[in-house]
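A short reminder: the numbers here are calculations on the coordinates, not readings from a lab. From a predicted model like this one, the values you see are computed outputs, not experimental measurements. Cβ atoms are built from the backbone, for glycine too; each structure is taken alone.
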Structure 1
Amino acid sequence: MTAENPQKPLVLVTRPQPQNSETCADLQQRGFSVFAEPLLQIRATPHEVLEESDAEALVFTSRNAAEKLRIDTEAVLHLPVYAVGKRTADALKNRGFSDIRKTADTAAMLQNHLDTLKNLEKIRFLHISGRDRAHVFSVGGKILPVREVYKAVRTGNFTENLRLALHNGRIGAILFYSVRTAENFMRLAKDCDLLGKCASITIICISTRTADVAGHVRWKKTAVAEKPDHRHMMKALEEAF
């Protein structure tokens, strides 16, 4: 946690690592004080190593999937790839994937793009994903097979420092980058009898679905990013303050 800036709120960052540290660093550059408290842990799950013969094209919906996938040979890195989110595409480039055909802002937008392409029904696609999937992809009317490579594990409790910060009204804003993070915050806040403290906190949500999950209690203000990415989350935060 950084020294608090009296001109801006203390921002609770709930993302898992390493995204949590990256977001905190960005917030500090923007003059915000931060309270880092990951409410999810990203863990690789046992999965088969991806071989060139497993697929002819790949779909990735998260940076975590790009980073956790086990790869057999460099030949896999030349497969056509379709990605959701710039950070997912960046992670794929860092892994060495060289043929990123399309990067879409959302899963729905990527599905729309796939629907416009012709002669894909004979191509063997594989969706690389986490255990909890918000979108099911299809090509040519057929649902894509999935290879699960990671899972998001909820933390079981707030740290004592966060519990006290919430109790004493020091947290001015919370960033919710996922539905599961918002769900876990609400569960833990209820367990600690801290939901009443939410009325003095502004939340910045990455999607309307995330805002809906958090909307069962009264907040000072709820803002939703125009697009589901980090840049627009920062924009929504700065507009709120």
Structure 2
Amino acid sequence: MTGTLLVRDDGDLRRITLNRPAKINALDTATLQALAEAVDGAPAAGAALVAIDGAGPRGFCAGGDVAEMSRGAEAFAAQEEALRAAMQALHGSAVPVISVVHGRTLGAGCIVACLSDLVLGADGVQFGFPEMRFGLYPAFVHAALTERLPAALAFQILAGGRMMDAAQAYGFGFLTEILPADGFADAAEARIVYYRDRLDALAAGRRILRMENRPSMAEKTARLAPLLAENHAAPSVRRLLSGLSFAR
């Protein structure tokens, strides 16, 4: 795994840490590729549960690496391909996935949370969808968000660029639990232990969810990719991107 993604195996638990704290763990192509590999490879390592968190105090994940995307069409396409692979790995994971989120959780960081089975959030966590700042409708975030929310509600949230606090996210069903910000790491670890002790029940619940005839994430993103490419090619996107500072 790359230095931007830490993987630690602890018996039947695989711990994955997004490790770019200086950029609030923004997801570049290499990190997304490593994330997909880490999730896909969990069962072979003996893991029956995956827990994903983010390094540093500022947040779980600031979303996709916009500085990398701004380098041109080739860089944008590479990051998109890596994001799609990570989404497919999370959505199709053979084992349950828990995201442990705090601080700023934006864009592609919300995708990681949405496609996890359970999301433990610190009181004070903020979910945001900044893509509209530079004229992009976040189609892949939409694909992930509609795994948890009705499509019309997802559209309203994304189109408006709205931030969600912990209480709103919990009310929408986006967060599984809100835990105190003070002592969050210990509280989250206690909940991971709780779920780890009940893996058979958790696996049964996942099988029930997957009995529904839902499209795969590969199918959803394949349908949306042409729309995203068309949106990205719009002159307004390049104009808005050129005016942004990429210091995270």
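Please compute mean count of other Cβ atoms within 10 Å over residues 19-26 for structures 1, 2 and give me the label with the greatest value. Don't jump to the answer; show the numbers that get you there.
Values: 1: 16.8; 2: 20.8.
Ranking 1, 2 on mean count of other Cβ atoms within 10 Å over residues 19-26, first place is 2.
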## Note on the structure
If Rg/Rh (Cα atoms, Kirkwood Rh) is calculated for 1, 2, the one returning 0.94 is structure 2
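Hey, distance in nm of label points 7 Å out along Cα→Cβ at positions 51 and 203 derived from one of 1, 2 reads 4.6; which structure?
Numbers: 1: 4.6; 2: 1.9.
Comparing all candidates, it corresponds to 1.
Please state which of the structures 1, 2 yields -9000 when helix-only ellipticity at 222 nm (-39500 (n - 2.57) for each DSSP H run of 4 or more, over all residues; to 500) is computed from it.
Working: 1: -9000; 2: -13500.
The read-out comes from structure 1.
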